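What follows is calculated from the coordinates using simple rules that are stated; it is not laboratory data. Computed from a predicted model, the values in this text were never measured in an experiment. Cβ atoms are built from the backbone, for glycine too; each structure is taken alone.
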Structure I
Amino acid sequence: MKYKKKILIVFSNYYSKVSSDLLRDAIKHLKVARIKISTIEVPGVFEIPFIIAKNINKYDGFVALGCVIKGETPHFDFISKASINGIMNLSINYKKPIGNGILTCLTMKQAITRSNIKGKKRKGKEAAKALLSVLSIK
């Protein structure tokens, strides 16, 4: 099969239940578009921009998946902001689309709800769908 585009999905395994739902949904959505999909697993969302930067010239686009849940310290704010800013800067500077599927949630219940609503996954698909939409713009 000849693929139209090569996509790398970088996903954090810190909250594995959430990440596996996001990943499964993103892959399912990308497969119907004849996309060659590769994946790299990282320990947390903070590592996602680094892995994308390391692979920026090897792929046509990227999907970033993971979850940050607010705790009792400002760590949530720093990690969320650094990860999202890193992804945005890479996308703009290298002119490569990156579908953002990093959830920033207040509770685990909220994260599970956003990654898997009654068997209908949402955020993984939304990130993949956004990426495909931008890739199709010439």
Structure II
Amino acid sequence: MEVELHLPVVPNVELVAAKAVETLGAALGMDQTRVEAVSVAVVEACLNAIEHGGGSMVVRLAGHNDEARPRLIIEVEDHGAGFDPEDPPIDGSSRKFGCTPKRGWGLTLIRELMDEVQIRSGPGLTLVRMSKYVESAP
């Protein structure tokens, strides 16, 4: 099962990707809690692509149920300036008043919610590849 979405930067477009996650996750037999975690991670990746990607994005979803451990793999691709995945940008606007930043935690959240995350980024291409197994590890 594979889906490829070419999404324009319009309000709430990240919800289209989240709906595709729900559909494929259910088809794979993934429980609701795991589907919701993937949906949140995909929304975060899409919001990052919208904010930093410089235009439309591509979201690829693939359900692999023919493996020893079935999983859902999602890729979010944008064509922005790129960044260092080990040192992601944090919005410092709220630091002016000594507050903890409320933004810039998307990649941390994605890494916490997903079983595997790989990020490749450079000028003109950022690719966030995320995997979630249908079931937790035994």
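If Kirkwood radius over Cα pairs in Å computes to 14.8, which of I, II did it come from? Among I, II, the structure yielding 14.8 for Kirkwood radius over Cα pairs in Å is I. Taking relative contact order in percent (Cα under 8 Å, 6 or more apart) as the criterion, the top structure among I, II is I, with the largest value. Comparing distance in nm of label points 7 Å out along Cα→Cβ at positions 67 and 123 across structures I, II, the highest value is found for II. Upon calculation of helix-only ellipticity at 222 nm (-39500 (n - 2.57) for each DSSP H run of 4 or more, over all residues; to 500) from the atomic coordinates, which of the structures I, II produces -15000? Of the options listed, only I reproduces it.
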